[in-house]
Each structure stands twice: as structure tokens, then as C-alpha cells.
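These are the structures in question, set out in turn.
No lab work stands behind these numbers, since they all come straight from the coordinates. Since the structure is predicted, the reported quantities are computational estimates derived from the model, not experimental observations. Cβ atoms are built from the backbone, for glycine too; each structure is taken alone.
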Structure P
């Protein structure tokens, strides 16, 4: 748990997002991969995601946009909305499970494109909790007085692992589900500890906890080098049953810990930004969290599960509607080796 110094209040000034290409609906996926009507009904019933955006051409498999492309666009939008120049940024933190290359770090490619130099940059290799981890790192540095204004970025380009020529009818469920769950995208936010922004939401606390002791990974995403590129292992697979069982449980633990730490009651939460694996999973999680008066902010039905970008798409919608006084709780669960994470925001009208 980040212990935020009372004299160094960290606020969220803005959020910006970016999606690649036009939305791809389930019908388009079914037509491309030759899936039948029963498969489409399965997606609608058990997944619920209506559209997703892909950073490749579905017809040819050719890449269309990189993570750096999307992250630069999202970061530029966040800076513009905050009224902050790139030269005002003291630290940049990016979280992703799918960087463009192992080296150079994607965060530094994005910084270069934004004309940012001479400051610390960090790249966190993480799944869906990576977005919260960027807040964890940035708020700690800002609250400690090390820096004044931070740019945090999260995103993933998962479609680069797709084989657009695959026969989906022959794939096992743990591989097939990846083609309908995921999308691509990036998001960013500007955080500051500078005075003069009393109307912006305060980051009250941030939590990240490894929860994988003695648990098998729920999701595996592999990198290949020259020596192992011909291995039979699939690039990506997941244990959807384990995810279905554990994510609601871990999300409830995060929510309880955040509320206990802050002394907030469940009926005092105005907004909930829940984990966003799929539409149907989100519905189950929201019910489990039992925040009776909270307005749910969910985007996965339109964006697909774009990993570390999701929190920023939710934040973008939250900042457009969050009035004072109000409180928001965001939760993200990473199923790779099981990380539970979350953060709490409050808009208090300047107190």
C-alpha cells in the first residue's frame, strides 16, 4: 500500500486513450475464421464482448500500429487535456505485457517521440495489474517529493500473437478464447503533486499485491528467440476456468483492503471501475463486490480486453463525470501469476 504523504497530495489531472483501426465485431471474426452460428452464440452468451480493436489487418495479418504508436497518441491526448507540456513531465512510467521489443524499452521510444529527455523512465512488465502498478510507482515518487508531475501509460498489443490463418474449429478452448476476449489499445494519465489543482481527483491510496504463492499461472504469454522459435508451445494460452474462479475472489479481497485502509463504507463509494476480462465476468465481479450505490464504469464490451489500457479507458470516462464530493474505487487483477491491485480516488471540491 502506498503511504501518501499528507503534504504531497497527488491528483489525476487527465486521461487519454487510443484504439487501433475500426471496431471488429464478433460477426466479422466468425466470417474471417469460418465459425458457425453456434460459436457466435457462445461468444454472445459466455463472453459478451461485442467489439474489439485490433492492431493488425484481419485479412492479411499485417501489423497496423505498434504499442509505441498507440501509447504516443494516448499520452499526447492526456498531456493536451491536462494543459501540461511534455517538458513539464518529471518521470514516465509505462506498464505492458506486450512491449514492442525487449530492447529498447517501449517507454523510451514513446518518450523520444514526445520529445521527453533527461528524466527517469520506467517500464513495468506486467499484465492487467500493470496499469495500477504505474500509479504505484509514480504516486510514491511524487508523494516523496522526488518529482512534481508524472506521465503514466498502460497498453497492450495482443493481436500480434494471432495467427489469422488458423483454423479456429480445431483449437482447444484455452486458445480459442483468446481470439474473442482480447483487443489492442493504450491509455495514459497525468498525475501531479503541484499545488493549484484543487478540483482534480486525489489519489487516496494504491495497492498491489502478489497473490500467486503455490498457484499455477492462469495465463502464459511467451517470447521466442532464434533458438526456441520452433518449439511446439503456443504463444499465448490461459486457464479460463481458474480465472473465472479466482478473479472475483481476488477482486473482493482488493476492495475490502482498500476500504478498510481508508475507513470508507461500502455505501460511500460513488463509482466502481471493476476488472474487465469480459462483459460476463465483469457482471459476476460487480455482483460479488456489493457496492450498492456505486455507478459501474465499464468499457470492455466495446474495446475488448486490451490489458493495461483498460484502466485508462475507465478513468477517461470517470473524469468526464466525477463530481464533488465523490469516491471511486478501481480494481485490476492479473491472472498470469496472480496479482491483485487497486486504487481509490476522491474528488472533494478542494479540501
Structure Q
């Protein structure tokens, strides 16, 4: 059975925040701003927190609802047409109730299976895989798949960034907030591209995490350990290699060669890393990127890329999306073809 991606939608909070604004907010010297441009390569990002007041202005549920409504509208469907909802996120609004159920409630969806997968940047691909299997099993005809993250709530806006080690400083400039969604359909009349293959593979046996996002409860919220930390050197070394490995696995699984690809959706870690990975993958295909404008929005990214891709694909064209998660080292991706 062919499973098709009928549509995609996205939602980003607030106005975009550029590097000069970020530097001024935290009282950093011009050299810091230049460091962002040269080392990170991300020009703007959208944040769910108001930098001036510290107020959280968008929850993941709110962003997920907006992205889902846009995807459903683009597919010509209503929430009542949805048979299953799957969410991939590393940053749910609460431990309970599950954010996927809050989003479903906001959409008016009830009486259907819902799933929430907690994972880093590969959670979106995992959510697509779960939905795909549900559709292929015949239990459902239409799946709403959502991915998103709100990372800004984990950062202390009062901290002196000049005193932070690089493992913590990089996260302040690397990430943005947002959500994305896609509608998957088992209807052969759906106009979207066919989801030919999805791969999700854990490869972190006996390896320390590349990124840690802690969850503080009332007992340990005053602990001295940072809420977010990242081994950027390990990520810089491992992600390009893992991206090449999963690209080969995907191409082998569907029997395509690199030359058969029309579009490449590379990992969106940062502007500079995305440029490097794309160059090292050596694929003569059109790259579909967004990270320079949105920042690293985690599980929203594949959907933001899909939204940009779907309107560009024509009959016979092929695309591959690659996602790498550094938290415990997961490589994932999917292949689509416009029939």
C-alpha cells in the first residue's frame, strides 16, 4: 500500500530575532555577534519567550495546533477526517497530560488513537514511521503527524552569557522554537508524494550523550547542573559521518542512486553545519533548508522542510530527508517520490 504525504504546515512563534538583537539583549560585545555568524551561521530564529519580559508567549500545544490546522487546510480536510494523531517532541509542555492529547483537544479530535514520542531531532521521523505503519495496517486512512519543540523555556534569561562555557553558550544561539505537521493518507487519489521508505536506527551503544536536556522537579530544580548542555565537538565530528551512512541506507533500501535524487533535505543543525554536511554528502540535488532563518527547531524541522518541498515536486521527482539526533546518537530519514 502506498502511503502519501498529502500536505504539510508549520507555525513559528513571535517575530524573528536576529543576531544583533540577541547580542544586545544579553549585553555581549560585537565579537560575540561575529562568532554567531561565523561559527553557527544562523541569522534569525523565533522564540516562544519574550526576551524583554521573560514571558512564555507560545506553548508547544498552541504551535502544534496552528501547524496542524494549516496542514489539514492544505490537504482539504477537517479535524473530523483524522483517524490517528502522532506527535514527536523532546520538550512536551508537561509530563501529563501528554501534549499530543492537548493538541487533539484543541482541534476537536476525539475517539481516535494518539501517540506521543519523546525524542530529539529524530522524533519527527519516528512519528512519521508510527503513522505510516498504522496506515499500512489498515486501521486508519488519514494520519495527522506533528513535530515540534519549545526550547526557550529551558534557558535562564538572567544568566551572564560571558561566563558560560561553550557547551552551554552554543545552545542560546543555536535553537529556535516551532512546530510542524503533515497529513499522511492511504488514499491512492491523494496528490502528495509517496513515502517510499522510513528508517530510524539507534547507534549509541556505549557512547556518552552528545546533548542532555534535563528535567527538573520540585526537589532538584535548584541543582547546580545546567538544564541544557551539548558536546558540540562530538556532534561536529559524528553528525556528517552519520548523515552519510543513513543516506546510503535509504538509497539502498529504495534502489536509488545519488544521481536519482532531485531534492535533498539535509540535517538542520545550524547554517554552517548544514552547509558542511550537504557538501560532504556530494549529492547533485537541490537542498531544501530553513535553519538559517528559523534556527534549529528540533522536531519541527523535517516538517518545515516538507512544507517547502511539496509545492516544488513534480511527477517523477525524488527526495530524501536525513535527520540525526545527538542525544543518544540516532540516525533516521525517509525517502519520497512524486508518482
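Per-structure values
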| quantity | calculated |
| --- | --- |
| Computed 1.7 for distance in nm of label points 7 Å out along Cα→Cβ at positions 245 and 301 - originating structure among P, Q | Q |
| Value 12.5, calculated as Kirkwood radius over Cα pairs in Å, for residues 13-68 alone, assigned to which of P, Q | Q |
| Comparison of P, Q by FRET efficiency 1/(1 + (r/R0)^6) of positions 45 and 125 (r between Cβ atoms, R0 = 25 Å, to 0.05) - largest value held by | Q |
| Read-out mean count of other Cβ atoms within 10 Å over residues 85-92, computed value 17.9, structure in P, Q | P |
| Which of P, Q leads on distance in nm of label points 7 Å out along Cα→Cβ at positions 189 and 205, largest value | Q |
